[in-house]
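Structures follow.
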Structure P
Amino acid sequence: MIKMSLNGLFVPLICLIGLAVNASEVSPPENQKAGTEVIKAKVKYFALPDVRLLDSPFKNAMDLNAAWMMEMDMDRLLSNFLLNAGLKPKGEPYGSWESMGIAGHTLGHFLSAVSQQYASTGDLRFKEKVDYIVNVLDSCQKNFVNGFIGGMPGGDKVFKEVKTGIIRSAGFDLNGVWVPWYNEHKTMMGLVDAYVLTGNVKALSVLVKLSDYLTTVIAPLTDQQMQEMLNCEFGGMNEAFARVYALTGDRKYLDGSYRFYHKRLMDKFAEGVDILPGLHSNTQIPKIIGSAVQYELTGNERDRKIAEFFWHTMVHNHSYANGGNSSGEYLSTAGKLNDLLTHSTCETCNTYNMLKLSQHLFEWTADAQYIDYYEKALYNHILSSATSTHRDDLLFCPFSNGHPKRFL
């Protein structure tokens with residue numbers, strides 16, 4: 001085990017787990033051994049259990065996160081999942097987004113967080129939270145019968161409609177429900193982390209059954225219907241399915257990952273064309289992380305081109321000095337950001353996902369430019385967000401008159 005203080009020293013402390021797939025013309029080779037990475041890593045990261053932080057700004061940030069996680073009521077986070085499954089909730093749902101159409105997504109984030117905290121500290125209190133959540137999700141799934149679990153309003157109603165070809169979207173809603181695929185992505189990744197980082201075997205079972213259900217939703221859809229549906233933000237569903245493939249070796253999940261190839265974007269990125277101006281930033285980044293994971297599992301050069309072009313374009317043409325990007329969550333003219341320094345400049349979600357993408361590219365190449373960006377964005381954006389005093393600004397690291405606002 002490595003113990004270190006990160007005062008002035010940067011070391012990537014991320015445990016990268018199962019890795020990596022595109023669409024029709026770029027399907028993986030038939031003779032590839034299922035579930036295995038085919039790209040040899042030039043860099044290997046320390047696993048979370050191998051590192052313990054000493055007193056430092058990073059340890060302080062981790063302790064703040066831990067305190068927040070201990071305050072959270074899991075029964076309130078699970079409330080809508082139980083309600084959708086026809087079971088009696090044990091607590092009232094939280095307000096804000098958890099009382100809206102995106103209800104349920106917070107649980108996925110939380111499950112990843114407590115899994116990472118346990119792996120990083122060995123604190124059994126967080127393992128107990130993981131086990132509790134997974135057990136409740138398992139009960140919900142068993143009561144739902146078909147394998148679905150979710151906290152969004154109406155449960156699986158939207159997916160039943162989509163399966164029959166009913167698809168309507170204005171960008172952030174699918175058939176009137178706020179980003180249901182994004183929501184399921186968070187749940188799936190939480191279950192991945194619960195299994196990989198804490199060894200909860202039941203989490204894999206719940207994940208596989210949910211994945212099976214979701215593959216039946218997209219199976220009847222034509223390519224045209226899929227592309228219409230993908231105009232609604234879907235998080236990193238390509239990554240989620242690819243990771244299930246990596247864990248199980250079942251090719252149907254790899255094929256499912258390919259179906260979330262958003263052609264009007266990914267084709268342009270593969271051709272080296274910047275179409276980011278005017279787009280919602282964090283809708284796009286998880287898709288590219290999916291391409292990076294796909295490349296690692298398949299060796300497909302198109303996936304690599306997409307990931308590398310996107311990273312270079314975002315970092316060199318659409319990012320601020322602190323490593324963050326976007327204003328009011330949207331990207332604008334490449335190389336012209338000085339007139340967009342507002343109270344909502346640089347969403348932390350974007351930077352977090354750019355760090356994830358950078359991890360992949362650095363792992364393939366050992367090129368210092370990727371870890372240099374990682375260091376800059378981690379210190380100047382992510383770490384600063386853990387010391388903010390403005391809870392309403394937690395999504396952003398804003399600049400005002402050229403100076404960063406102090407954060408919580």
Structure Q
Amino acid sequence: MERTLEHELIVKEGDNLLTPLGLTTAETYHAVKAGQSALRLYEGVWGLPEPFVASLLDRETIGQALLEHYAADEVETFTFFEKIAILSVSRALETTAVDPGSDRVQFFLSTTKGNVALLEQENRYRTDVLPDYSAQRICDFFHNPNPPIVVSNACTSGLCAQIAAMRALQSGRCDHAIVIGADQQSKFIVSGFQSFKALSPLPCQPFDRDRTGLNLGEAAATVIYTRRPIDEIGPHTWIAYRGAIRNDANHISGPSRTGEGCYRALRTVMQDISSDELAFLNVHGTATPYNDEMEAIAIDRAGLADIPVNGLKGYFGHTMGAAGLLETLLSMQAIEDHTILGTRGYAHCGVSRPLHLSATHATTHRKSFIKLLSGFGGCNAALLFRQGGGLC
């Protein structure tokens with residue numbers, strides 16, 4: 001029988017995490033499982049008058065790691081934001097046979113701010129601040145002939161980019177998709193969140209009754225997706241099963257009080273799926289009063305309040321365009337390790353709908369999970385992942 005796209009699934013071919021806790025997915029996962037957090041207090045950085053808690057990448061470490069792959073003159077003209085994306089892609093490619101220069105490979109870049117820090121150097125408009133400029137430079141570095149696709153949809157960018165990649169693969173427009181999520185922090189970003197009074201002066205406490213706001217973080221993450229025939233799916237293969245993006249258009253910065261968009265995204269990805277098949281829901285969990293409450297309401301409305309819930313912002317803060325990929329890849333590692341990672345910073349329920357939350361790790365033998373994200377402008381996204389050929 002001739003194989004068609006209908007007989008293929010979207011699977012993970014390779015990945016990398018570049019975080020303050022490690023320069024590979026495995027290093028980062030083991031640090032998280034050991035209870036480490038990269039969050040710390042920064043004072044006097046970028047001339048900001050207020051201190052802030054964040055997790056920032058070490059510039060020297062990144063520079064040294066990049067020079068292990070490339071000569072100095074090959075990367076010296078790139079910004080730090082572009083360098084972490086290039087390094088993450090390079091390390092992800094090492095685990096695959098994918099040729100990034102093939103015309104059947106499509107690059108996707110998830111970022112919320114990209115090179116916005118360049119605006120602090122000159123008080124004028126700059127072309128190189130635009131995310132599509134950086135995406136093209138990254139694409140050209142890997143000699144890819146296709147125009148890259150930039151996904152910038154607030155905090156949901158990392159999931160939206162993966163869903164866009166799934167659709168491109170399902171349509172046959174490409175054979176492999178390289179999805180990058182990256183953001184670096186800057187005076188512009190931190191001061192913006194400070195003006196919202198959204199930053200916590202302490203490490204964040206997702207869903208906790210004493211939570212006081214979010215922390216910011218830096219990371220780069222890459223996942224490489226490809227199509228594979230259903231009959232070639234092995235028991236350890238990760239499948240991007242079904243994704244949904246829903247916008248409830250509630251408010252420019254405030255989430256829906258009924259969790260409408262999040263609920264609808266959850267309902268869509270759960271079609272024909274029993275909640276008993278889920279190991280956990282990995283949520284956005286920013287530790288802001290309204291976000292956590294909204295997610296709790298949406299999860300309860302979707303009939304999933306009894307499923308374990310975890311959030312990873314207590315280890316890295318909010319890594320913005322990288323968050324959707326970073327938290328997806330850590331969740332995959334956790335399931336491979338039969339683990340439900342604890343929600344660092346959580347102690348007492350601080351939302352109106354009690355969820356199955358814990359600060360300590362737990363054990364699971366289920367092979368599926370849902371990743372949730374929500375963001376400014378009423379955007380919400382959910383993606384269901386499963387390991388192996390069948391849900392269990």
Structure R
Amino acid sequence: MKNAQELVNNELKGCFDFFWREANTDKNSPGYGQILDKNKKGSELVSSIASVGFGLVAIVIGAERGFVSKQEALERAKGTLLTFLRETEQAHGFFYHFLDMRTSKRYGEYHDCASIIDTSIFLNGALTAAEYFKGEVAELFEEIYARVNWQKYYDEKNNLFYMGYHEDTGGFGAWDMYAEQLMQYILGVASPTFPVPPKIYDGFRRDLGEYGGYSFYNSPAGSLFTHQFSHAWYDFRGVVDKNGINWFDNSVKATLAARQYSINNPKGFKTFGKNAWGLTACEGPEGYRGYGTPPFHPNCKDGNDGTVPPCGAIGSIIFTPEPVLDAMAHYATIPGLADKYGFNDAYNQDVNWVCDFCIGIDKGISVIMLENYLSGMVQELYMQNGYVKKATELLGWVKG
């Protein structure tokens with residue numbers, strides 16, 4: 001069996017390879033730099049802006065670790081940002097979730113409005129690349145960021161971000177509960193052109209619940225990615241908000257509760273156990289689903305079916321390193337789960353199923369959190385950015 005260092009290094013390199021290879025590399029194409037949402041047969045033309053955001057960070061990691069030359073990485077990052085500035089379909093600076101790999105326009109009928117959360121993930125990736133490469137990459141980030149009109153997605157009456165926005169009917173839906181959206185408040189209040197007021201951070205509900213002896217604020221479906229995505233960039237360790245909440249500690253508790261759920265295994269699945277845990281949104285035997293851990297919001301239920309995604313645990317490696325390393329060692333024993341890009345998306349021993357492809361956002365949270373575990377580089381780059389420092393002050397987040 002491979003040791004822990006080998007497991008981490010192999011997964012890190014495999015994740016990087018996904019983002020480097022599964023991209024449009026035709027420099028004459030309006031889709032240059034677009035990255036596949038998933039390397040699944042039949043999905044070869046679908047890019048995800050969130051995948052690109054994670055991919056921009058993977059490019060930085062690859063440059064720093066020598067997977068590619070810094071010049072190659074610089075050219076890819078710069079070209080990708082030029083594509084998003086000049087070619088990629090957008091509305092008020094927000095990009096559409098799924099794009100055509102060839103044209104950078106909306107793909108088919110997917111998502112009829114631009115996505116605030118996926119745009120935020122993209123911007124976080126672009127900001128990271130800007131801090132690393134400086135120069136022209138930083139200038140391109142500034143242009144793209146300045147174009148985003150956060151005020152269009154601000155529901156002033158209810159002091160919340162909308163989920164979406166249509167030109168004819170206005171905003172709809174609401175980010176009204178704690179989930180993965182903390183990054184939106186950072187980017188929104190610090191905007192140099194269309195800022196939203198810092199009080200927006202007070203608008204969403206924090207529902208405190210308990211599972212397995214751990215009391216924490218959980219997202220509605222309890223998927224672990226909601227406790228990970230913003231932490232991939234912002235270093236919440238030791239930081240408390242005006243209400244005394246430490247979001248890092250909250251994610252530690254959510255991770256431990258997620259592991260405890262799989263140990264308790266209330267439905268008796270073959271797959272679950274102390275080293276097979278980390279339920280999050282992923283591919284399942286019947287398609288993409290939002291798996292998760294109690295406590296659930298009243299309108300959600302335990303819809304788990306025995307599917308385990310490696311990224312669920314790996315994305316929590318900065319919160320609970322040893323249990324994650326144990327889980328990775330277990331995943332390495334599952335036949336067919338490891339492939340050219342590291343672990344495939346998920347597996348389910350109850351129905352003898354192993355996913356045969358990767359999903360960009362799942363490889364993305366894995367590569368960033370593994371790098372943060374090894375070096376802290378991604379969080380360090382993000383935290384040194386002037387906009388992030390400004391947002392920290394405006395939001396009243398302080399070292400506790």
If helix-only ellipticity at 222 nm (-39500 (n - 2.57) for each DSSP H run of 4 or more, over all residues; to 500) is computed to be -12500, which of P, Q, R is the source?
R
Note: distance in nm of label points 7 Å out along Cα→Cβ at positions 80 and 360 at 0.9, derived from one of structures P, Q, R, originates from structure R
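Compare FRET efficiency 1/(1 + (r/R0)^6) of positions 176 and 200 (r between Cβ atoms, R0 = 35 Å, to 0.05) across structures P, Q, R and report the one with the greatest value. Write down the numbers at each step before the final one.
Values: P: 0.55; Q: 0.30; R: 1.00.
Evaluating FRET efficiency 1/(1 + (r/R0)^6) of positions 176 and 200 (r between Cβ atoms, R0 = 35 Å, to 0.05) on every structure, the highest lands on R.
Values in this text are rule-based calculations from the coordinates and carry no lab data. Computed from a prediction, not measured in an experiment: that's the story for all the values here. Cβ atoms are built from the backbone, for glycine too; each structure is taken alone.
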